[in-house]
Structure 1
Amino acid sequence: MLDSDARLFAILELPNRLVDGITPHFLFGRFDMNTAIYRGPGLRRSGSWTASLIRIGARVSVVMFLCSAVLTFAQESYPVHPDTVAKDGVPRGVVTAHRFVDSTVYPGTERDYFVYVPAQYDKTKPAALMVFQDGAKYVQEKGEYRIHHVFDNLIHSGEMPVTIAVCVNPGIVPGGDGAQDRFNRSFEYDTVSDRYASFVIDELIPEVRKSYAITDDPNLRAIGGSSSGAIAAFGVAWHRSDQFRRVFSTVGTYVGLRGGNEYPTLVRKHEPKPLRIFLQDGSNDLNIYGGSWWHANQSMLASLQWAGYQVKNEWGDGGHNGKHGAAIFPDAMRWLWQDSDRPIESDVSNHPELKDRLIEGEPWKLISDGHKYTEGPAVAPNGDVYFIDGPRGEIWKIADGTDHATKFVDDLPGVSALMFDGDGRLYCARNTALIVTRIDPDGGRTDLCSGVSCNDLVVLNHGIYFTGPTEQAVWYLPIDADGNPRGDGKPIKAGTGPTKPNGLIVAPDRRFLMVVDAEGRYVWSYKIDPQTGELLHGQPYSYVHTPQDDMIGGADGVTMTKDGSLLVATKLGIQIIDPPGRVHLIVSRPSLSGKLSNCVLAGENMSTLYVTCGSKVFSRKTKLDGIAPWQPAVKPAKPNL
């Protein structure tokens, strides 16, 4: 929430809250003219002798801290960079202080933030944007970063665009009189999720934009921070590269506090995002219960380089503080904003996991939109692709070689999944109706079984397997060559194990069945007994990456390649898993909105990937070689173990 009266500024010596080993210096603040007491982060208005004693005690504590810090870091010093001081003839921007208290992402939090506006700002021309975490320390007049001077100088020299800086503190939930506040810093910064990105993008920036024109171009948006503020900055850009594409990170906390140690692995496995990253760290950084910061930052660099990102690093021998980062800050900004008029792109031409699976520069293509909820894509023997709009009871068809959909069926309530057999018969799981229905090529319909839940299905020449999330089971219905039930016509419980069995697919040789657990992080593998249909030796076999901030994996539909690789639709994207059960690649979602529910390979050489995502269906040409259950069985080569 903006402070309309936050216009009168002075430079006050104040023992500000210690963050990341940065010593308190002078901070821009606002006088309350009635009490002449600084009103800044974490302080309340007071004129009492008690408050005076508190301030005196705080100063004594700071002096004691500084004495010990001098001994600890006596050898770590850097010359003052000339671009961190005001220069004659350089127009000076303005820093104003504000307070935000209306967060719904982080209910009850209060926080201060500071906005730097350069002298060159023109309200008719949207400015570039850079957001800093632990914001107060970046605008301290006698602090280490002094971004107002750095930005003044670099904008004046033309080495960075006209840029507004938003320097925001972590949130605090006041505890009230006689109680400790709740400090949100680690929760907001160290958590590996898109929650903090939502705060920055959906709450903070709109508030600032009430007063200033800021660009929508993600190539002209940067974000940075130190320690936990650095991993927060990286996390915002990682989860929302549609909003931020430049990252400044010093002594970044890519360790096991709240899952940050997963980032180096995700960077390697995820299809590269259009990001440009600057990393700084020192060999004497922290080595504590959460991990080694020094080794974690080196691991991040190695992963970013391996995956083809635009990345630059500056290593030193310093500790967990801002000394080295501040000393190189102006030059880091020069590199970070270099070629700011060009889109940021990652070089994936030699990416070991992409080059044989994806086509460089090949985007997702929107095929169909306007549905209520899409699911269950299936490829027919003639090459047509079908999908459902479940809530509307509709089946839609994408004719082979076309890029649009037409309605095929509009009266099949409860339909949740589709699968063809080799004769072109379409089998439909109807979960809410508890029915499995067959649609013949001539349009005739037959209900094959009823009375059990049936979320997804796969059809083999001897029977149908379908998942029953309500019963936590995989069901088997024996069928004959004409697709009719054999025996008594009742499904049998063939296997158990997953908490919520969902998508399923058969291996290329038809000997193993893979079943997704929508509430776990594994795909189960079962050996198929073709005589009885029983599923044997079930194991939670294939590991699936899940959002660190989510207890439910969210994996859903699956499809298969001829080499036995499994493609799983998940919250993170399409995860490609090798036959031994290891994720090699996570293909980017086609859209950030809507659930990525299912996938199928179709088209020429079964290499076009179709996905259902919320109300939309997308396709993307790949180098993959898919296989459908109705095609002849293929024995995959022995995988690397």
Structure 2
Amino acid sequence: MTLQTTPGESGRPIEADLIKPDEADVSTEDREPVTKPVAKPAEPAESTGLVTGPAEPAGSGPVAAEATTGRRVPGWLGNSGTIALLSWLVGTPVAVGIPKVIDRNPFSAGASTIPLAAAFLLIIGVFLLARRWSGEVAAGLAAGLGAAWTVLMLRSALNGTPFGFAGLVGDMGRMSAAATRYTTTIASSDTLVHGLPSEYPPFYAWLIGRASVLLDEPAWRLLADAEVIFSSAAVLAAFLLWRRLVGPWVALAISALTLATWSDPRKAFEVLTLAIFVPWALEVFARPTRRRMHWLPAGLLGGFIVITYQAWMVYAAIGLIALIVIAWRTEPDRWAYLRRLGLIVLVSFVVASWYIVPFGWASLTEGGQSISDLYVSSSLNAGLFPFLDVNPLGLLQLVGLVGLVWLWRSVWWARPLMLLVISAYGYRLISMVRYVLTQHTGFMHYTARLYGVLLTIAGVLVLAHLVPMVLRRLRLTPPRLAGAALLAVILAWTATGFTNAWMPETGSKYAISAHTEPLPGGGYPTYAPKEGRRSGFPITQVEQAVEEVLGPDAQPVTLSTDDRVFSFLPWPGFMDNDRTAGSTLSRWDDRLAEVKELAATRDPAAFAAKAANLGEFGGIQVFVLSEQPDGWAWRSQRFTPDQFSSQYWTVIDLDNVVVAVRR
């Protein structure tokens, strides 16, 4: 292979060994001859990463054609990925500490000023740095410090509360319960029902649970930290992976605008896996003009996605299969492609085997009742056409959609991105039909997150590819820092939107819920507002009541009227309160039938015997019931005091809550 030393428009030599001749599918018909003088080989001008020279990969091109004459950082420190990682590692501890030192009430007027001022100062600093240093250095610093800034912003929103976003309401209560469960086991496990493997990807909760054991800190207290760290890591991971495919400024724009398109700290593990999934899919299944990622790290990333949140793979499955078929038809060495793909799948399987093998085997041998997707979200039909929204993001997505169609055959990334968009829409359409027929949603509304991000990424790549061509056709030379200035505006806009979306001061309901969740021992977080507080539940008293009968460290199977028992205590549960929260393997409907039959058993001796043996589901040792005028309640089921004879049960009457412990 011949090394091309003709400089691109960035003024630096192009390393042609990063682009195989048979992969140079970039259209060159619109390119003008390069007339700029060649830079001296000894001191080539540094590229800002915004420039597409004649042999640069499509999509790594500029927002404006420019040459950077700033200083260079020698050796490996000049790599934007390394700089981003190091600046994130240094900046994150500082970002964690600032809200604690300032200790500002996040509900107070102007509380959002702290993260916004920090963001604007960082952006100005990086812009000024770009005047003297290369784009690699400036973009790397912006990415790393930007990721650290998300820590500052989210910690500012959660200042004064130990809870994460949304407190322990809904999914967050179940996530806390799952993390608490993993303080007692390292094996894949159902959130409540012991002895069953997890249906939901377990790694996020597992990581929190094991960290709880290592740090000797309750798992529910670590959930907020996990949300913050994973949200921050999503920005960093997006930059690092996209930097392999495009220039540093374009990678920075993608990482920022991905966050602007969809971010949800409650589901930070979903945000992180989505940030990884799109560039990973291009590396694995498409034909990038730069060297593909080695099969080992690609397989490790694939396995990480599966055990953390695999839904993106499911939504994109049609597109991924299409990419494999296309690659088989176009690859010069088909068997080498399949070998690499097979190795990636093998490594991914090994990484994810502790999750998928137990669940797959249990599904085949024990069966179950799939009911979780019977939940109908209010956003079931929302976000169908985000590219028609009248806002900057909608316009960018429209540009992306049109560009993908226009550049379908011209650039390497257009076809795979378009196929992934089509796949996500196809999954949603199929699920809509299925919902009409069966009432199962397939969680189809989540596809909007995938194709929304895909279209945003496409918009960035389309503009980065076409704008230089237009400028060359018009023979216009923009100011040298035009690209950096545009990126500064994008970063400022993203920071403002993210802050407004997740600060309590601005009315974020999930941030407010983090402060209105009652503490397990009574009371509320430091800055909890007087209004809208969630009612408390006597967790500590329940635990003490059970320990008085069964001894310390008891882990009895419990039927509780409030699932917060499991968010705080590592007790196995007989079943969830929410039907659609039950896993397939738990057979929620069958368990409910057993509870109904138990509630109808009036003889105290027969009641105690049946409570100890509910068929194949085992027994219930502790009941935590709410006192109602017509009896002691669990959901719609009513129990009576007479059923819990003192001969078999110890009953502790708390404030509106009854705890019955089987001896």
Structure 3
Amino acid sequence: EDKMGGDGDRFLEIWNLVFMQYERDASGTLTPLPNPSIDTGMGLERVVAIKEGKLNNYHSSLFMPYIEAIEQLTQKRYDYLNPNSASFRVIADHLRSVSFLLAQGVNFDKEGRGYVLRRIMRRAIRHGYLLGLREPFMYKLVDVLVETMGGHYGYLSVQKDVIKSAMKLEEERFFDTIEAGITLFNKELENTSSVFSGEVAFKLYDTYGFPLDLTEDMLRELGKSLDLEQFEKHMQAQKEQSKASWKGTGDPVATGDFKELLEKFGANNFIGYTKTSSRSKVLALLDENFKSVQSLDGNGWVMLDETPFYAECGGQCGDIGKLDDTIKVTDTRKFLELNLSRIEGSLRVGQSVKAQVDDSRLQIAKHHSATHLLHAALREILGTHISQAGSLVEANRLRFDFSHPKAMSQEELLEVSNWVNDKIDRGLSSTIEVMDIHSAKSKGAMALFGEKYGDEVRVVDFGGASIELCGGTHVENTAQIGMFIITKESGVSAGVRRIEAICGQEAVRYINTLRGEIENIKEEVKNQDPLSGIKKLKEQIKQLKNELTLAMSSQKTELETIDINGVTTIVSEVGAGDIKELIDEAKNRYQKVAIMLMQNKDGKVMIACGVKGIDIKAGAWIKEIAPILGGGGGGRDDFAQAGGKDVSKIVDAIAASKAYLAKNIKG
């Protein structure tokens, strides 16, 4: 009704006050706050709309620049009374949300806050699709956002290129499947009276990348509901299947005797930060099934009253070593609060042993400290959007996964390597302190998202060049690291890159090996006829390029296959390489497959497709798609190829090809 505080449209709330007076505990009891306060809730957009004489937030100067840019992209006029105007507003709103999250270091992911970001982004993409857009568009709006808000939020300007790259990549991924997904959705609608199949909703989620809330949005617009129980049933079945396929022996914490040991002894004492050997007492022994035993003669686990062995944590591998010089320690891990070492030998409860950590601990410490410097270097050179996505620290190598939208250039890799080696050469001393979490953050220490920290944390500081919260073992001075070499940079998943590196003696061995290989090549060239040698090298290079293309395309295929009624389908644009060979390779790999590849070659499009084990004919399929690219062609039932003139239509052709398969592959 049209009264103050009612549900009508007569009044618009622009500000509210909440009087904070009590704290409600878990039992519902209200306790007066020591400092009562008033929380003011005021929407900036609403105030701007009122100040500018607008009756709607989206008509204010905070939103209209985006809406006008969307009008230009879609060639459609925004009309508030038109039903499609909602799509303009959704895109404008979500553009801001996605951009700010990306600028703050959040990345698209399959879980956690990264999946929240993906849901927002894909909802916006779908509304762009409703407005007729068939290729990435959100990233094109970022310039307008930065122009509008970059003055007040400077980090938007700094991270503009990162935001655009990450957006474009995510858009390309979803545009690859959205056409086929919507085709499946519409097909199921024909069989839906009021409740949409949860099984189909799960397939949209699992195969086509449609977040559940996006499917629910689409149904809500049509006045239909979703069989959520059926969806959850399929989701749970997938989780159970994933658990069953795990190659371990089950969850040791659930099946082992750890709780009993923790209740009996409490957490054992780790002394490995300051000592690498100790005289310790055997408190408990566990067999390979993690069941308590009084003695061991073979493989099992030992709990010492105090232990110098570091348990695997934070990416750092567990220590190895010996007990009494005769019993091997092959691994160390933490179960609940218990620090346990895996052993090979004979031992009994109550026995006193000399625990000795292996010399590899120093190499592990070198690689862990180098990992911290690498993280700092990446943030310094690539930008503060860099955040750790995973790491592995071992005695002979390190691996560091980080958020970044594109592959690093050779110049960037060299710059990062030089930055780390400069800090090593300076001989920066490490300062390790335990402090409360707030003091640590005030000091500038980097905390890793997803990690759980207590009230007190351990801060590792290398002369201010790198300050991180970390429970691992480190060198006392960066000079101990010796040398740092990046051996590989690669992609892990969308928006996540990986650097592999070595340091210390491993780096020295690596350089010596390279020198040996160079000398061997020199000898080979010296003993060959120069012309025939060059010809042979060219042939080798050509062969290696083909192998590299096949390997990369094969890897890409693994990521972009879509299962339609038991048939593996692959529709993609590829770079350099022989697309016929790639198609043959896919046909050899899968029993039932439909594959179409497109390639931009000197401004023209090469298309080829192949099928195996299904009723679809390659010739008919390619004749359906080639005209979209301004071309034509044909071929056999199992293989066909064509050419096209319009490379700008590749995205449209990919979408049409996927829709063709979704329509013609019968269950």
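Rule-based calculations on the coordinates, nothing more; no lab input. Model, not experiment: these values are computed from the prediction. Cβ atoms are built from the backbone, for glycine too; each structure is taken alone.
A few points about this structure:
- Per Rg/Rh (Cα atoms, Kirkwood Rh), for residues 190-413 alone, the highest-valued of structures 1, 2, 3: 3
- Computing helix-only ellipticity at 222 nm (-39500 (n - 2.57) for each DSSP H run of 4 or more, over all residues; to 500) across structures 1, 2, 3 gives -13500 for structure 3.
- Read-out Rg and Dmax of the Cα atoms in Å, computed value 30.3, 96, structure in 1, 2, 3: 3
- Looking across 1, 2, 3, the calculation of FRET efficiency 1/(1 + (r/R0)^6) of positions 118 and 510 (r between Cβ atoms, R0 = 30 Å, to 0.05) that yields 0.20 traces back to 3.
- Identity of the structure behind 25.8 (criterion: mean count of other Cβ atoms within 10 Å over residues 174-181, calculated), options 1, 2, 3: 2
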